Structure P
Amino acid sequence: MQFQLKSPIPGFDNIKIVKLEKIDDFFTRLISCDDNTSFMLINPFLLRTYDFEVPEYFKNILDLEEDTKTLVYNIMIIATPIESSTINFIAPFMFNIDKKIAAQVLLDTNKYTNFGIMENISNYLEKK
């Protein structure tokens, strides 16, 4: 499924069209259709309670209505070992499934103090 980005990804202004490639319930790959860039995304709802209010600017550019079908993912930086990988919870990707548009939503760090930019995934893995 392809999506038009309605706001540039910081540092990747050349990417305008992306597609999602689901790997499993946890992981999805975000692939640029404009170059060879790809990002690993993770479903935050399988890791933690993850609620936020979409800022008005992003509601508008993503054309979000009450009944809009959306997907939310977070960028994950893969490391070895996997327990050293980090997740950006403060800037989720939102996808408007109905309109095939997307954006990386920048949340207010003062309002969402419990969401970090580089949170270690080991904080959310079950200890055995």
Structure Q
Amino acid sequence: MSGELVVLRILQSAMFFNTLLIIIGIILVRRAQLEAHRKLMSFVLISTLLAALSLVVSLFFGFDYKSTTTPMRMLIHRAFSVPLFPLLIWVFWSGLQADRKKHLLAVVCMVPFWIGTLTTGLWFF
């Protein structure tokens, strides 16, 4: 397996694992365990940012992901993944500020991009 595919499989696993953690985080909120939710979601944010950073670093080391998918699929994936980053920051920031209304709005806006990024990442690569 090429280095590119190894990195992609690690990223796919990390994002799938983070998706499961987000679902657990939603359960924690519904059970009014806000401190546990805050800690878990902080971990999800950090691990997601590290996954994205590892992809960027791999590009600097010369990994070429063009051979793993088509340009159209890459464009579709980027259409979901690029807006996801600022939305993650907005979700995290509004949660830290304890602004429930803005936090819920940010989460509602983020979810389609998270699901789109996860789905296209697993399906296209």
FRET efficiency 1/(1 + (r/R0)^6) of positions 19 and 35 (r between Cβ atoms, R0 = 25 Å, to 0.05) - highest-scoring structure of P, Q: P
Which of P, Q yields 2.9 [distance in nm of label points 7 Å out along Cα→Cβ at positions 11 and 27, calculated]: Q
Top of P, Q by relative contact order in percent (Cα under 8 Å, 6 or more apart), largest first: Q
Winner on FRET efficiency 1/(1 + (r/R0)^6) of positions 75 and 107 (r between Cβ atoms, R0 = 30 Å, to 0.05) once structures P, Q are ranked, highest first: P
If helix-only ellipticity at 222 nm (-39500 (n - 2.57) for each DSSP H run of 4 or more, over all residues; to 500) is computed and equals -30000, the structure in P, Q: Q
Parent structure of the calculated result 12.5, given that mean count of other Cβ atoms within 10 Å over residues 67-74 is the read-out and P, Q the choices: Q
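Bear in mind that the values in this text are calculations on the coordinates, not laboratory data. Please read all numbers here as calculations on a predicted model, not as lab measurements. Cβ atoms are built from the backbone, for glycine too; each structure is taken alone.
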